[in-house]
Structure 1
Amino acid sequence: MSQPIRFIDEDPTSLSEKKVAIISAPLANTVSWVGGTEHGPAALLKASLAVEALDDELLRETWQVGIDVREPLALDGLSSEAALARICEAVRRELRQGRFPVVLGGEHTVTVAAAAACASQFAGLHVVQIDAHLDMRESYGGSSLSHACVMRRLHDLGLPCTQVGIRSFSPGELDFLGHDRPGVFTTERIRREPDWVEQVCGRINGPVYLTLDVDGFDPAIMPATGTPEPDGLSWHQVTSLFRALAARHRLVGMDVVELAPCPGAHHAVFTAAKILYRTLGYIFKETPLPGKRG
């Protein structure tokens, strides 16, 4: 009999209530450079077993809120449209049970389905994107559901978004967004405006869906991604933003995408697992835990 899949090396079966559900969505239909994102979810979960259950900042064992890890969604051979429909239904199922959905990609396209599912339940949803790229193309590589188009598809759904860590874009994307682009926080802008976290939080009215494309990080700490860009965000910058978002707004769903494991970069996969655990800690910081262990 196979062992159940876990996130963090603790047994949650004794917990009467599970507040989080992790959904692996290993979609990789539109990878445009280095491949491997279909292996990201399994690698992140495996790396999480090496993450300490006691969070070193929060001094809490966040796993005790109850974290269920679902069997990976069967997406092989499906069109992007069919895969997104399956992801959307999986997220809606968790929302109906009152659980916080975490989607592990796969390519960034999975966000279209997950955010749409959350928007169907939470009015006024605002998407916060951590990313090196705007992902605002109308189409890319002949597909309107490319990973390079995910934020354009969310715009089509009428979802407001704030984009953080941006440092790569096309002329057409800039033309689409217009001259001012107040919701785009490039790394250059972040350096220039020290109150950028406050600005991000101040733009949001309503619940938040958080999408973390790991290439938003500096590639020195996150080389395990298909499209790395120099001059990315630091661990401190990302955690500062996530801490503030969780303190000031209601986060209702999130994803971690574009993780492409590669030889010699096990630290990057571990970083992805730890940032997910840390973020869940921020989100459930005020949730009572069953009890401390000796």
Structure 2
Amino acid sequence: MTELRSKMIKSMELRNLSKNTQRSYLEAVSGLAKHYKKSPDKISKDMVEDYLLYLKNGKRLAPNSVGTAVSGLRCFYKHVVCNEENAPDYAHRKTRKLPTVLTQEEVWQIINAPENLKHRLILMTTYSAGLRASEVIVLKPEHIDSKRMLIKVEDGKGGKDRYTLLSEKLLKELRPYYKTFQPKTYLFPSSYKGKGLLCYESVRSIYENAKKKVGINKGPGLHTLRHSFATHLLEAGHDIRKIQILMGHKSLSTTMIYLHVSRETLSRIKSPLDLFAPPITTDDGEEV
């Protein structure tokens, strides 16, 4: 690890940035360095601006991705090398696309695709509890509350704890898994010797391989299972505020996006044209 990378990680840790944010910011800085084949502290402001334009117009990255790169480079130049002049201060308008949602049948196919029991249970837990990838990999056996049928999520996004659902079907399969493997630290520990925590790439690969195996092409990323969890609860008639709590969303507006992707919920709404009956007239033009 280079001195600059180590210094940036330390700076981000002190600012209590999430692991996902840290990873994205590091990728932004390393991308800049690789593009110019120079150490990022030796790159000029004009080069930083040209690189951001390259991401936008050359690579045609989405506005959200460019915005993440801007934030990562700003963090590096402002807090790591103390070069305020190089720190980009452009505000990128974020776009909000509707998330992809799988049908319940497709989710079930994906869950049952892996032959490895642990992989299958990782997918089942992610969907049944609406977890983020970063949350499922840090689950511990003591987080499973079988008496109250809840799963405790510690230090979720924003550093907040919350409770979410424990599925009866999941609990039924977790019990023999626990007896067989007897996990001591994490519920789904890494299989590699000396590594207790699964990495994000591992759980992403588990999901992508399962999806490929059953021939499902839509729904990129494990987060699709979380989107599907919220949408399926909404379609089952559950209150959106309760779904907000289960998802750990700070704002209700974030949860409201699932109203737009729930086709079943939308299809139950009648068009105003169908809510009234036009007056019936006789051949003489008189209303009946």
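Read-outs throughout are calculated quantities, based only on the coordinates presented, and are distinct from any laboratory measurement. Since this is a predicted model, take the numbers as computed values, not measurements. Cβ atoms are built from the backbone, for glycine too; each structure is taken alone.
1, 2: which one has helix-only ellipticity at 222 nm (-39500 (n - 2.57) for each DSSP H run of 4 or more, over all residues; to 500), as calculated, at -10000?
On the way: 1: -10000; 2: -14500.
The structure behind it is 1.
When FRET efficiency 1/(1 + (r/R0)^6) of positions 158 and 214 (r between Cβ atoms, R0 = 35 Å, to 0.05) is computed for each of 1, 2, which one produces 0.55? Don't jump to the answer; show the numbers that get you there.
Details: 1: 0.85; 2: 0.55.
Matching structure: 2.
Starting from the value 2.4: which structure in 1, 2 was distance in nm of label points 7 Å out along Cα→Cβ at positions 22 and 190 calculated from?
Numbers: 1: 2.4; 2: 1.4.
This value belongs to structure 1.
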Output the label of whichever structure in 1, 2 has the greatest value of Rg/Rh (Cα atoms, Kirkwood Rh). 2
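Have a look at 1, 2 and say which one yields 2.3 for distance in nm of label points 7 Å out along Cα→Cβ at positions 102 and 254, as calculated. Can you show the working numbers first?
Values: 1: 0.8; 2: 2.3.
This value belongs to structure 2.
Which of 1, 2 yields 23 for relative contact order in percent (Cα under 8 Å, 6 or more apart), as computed? Walk me through the numbers before you get to the answer.
Working: 1: 23; 2: 16.
So the calculation was done on 1.
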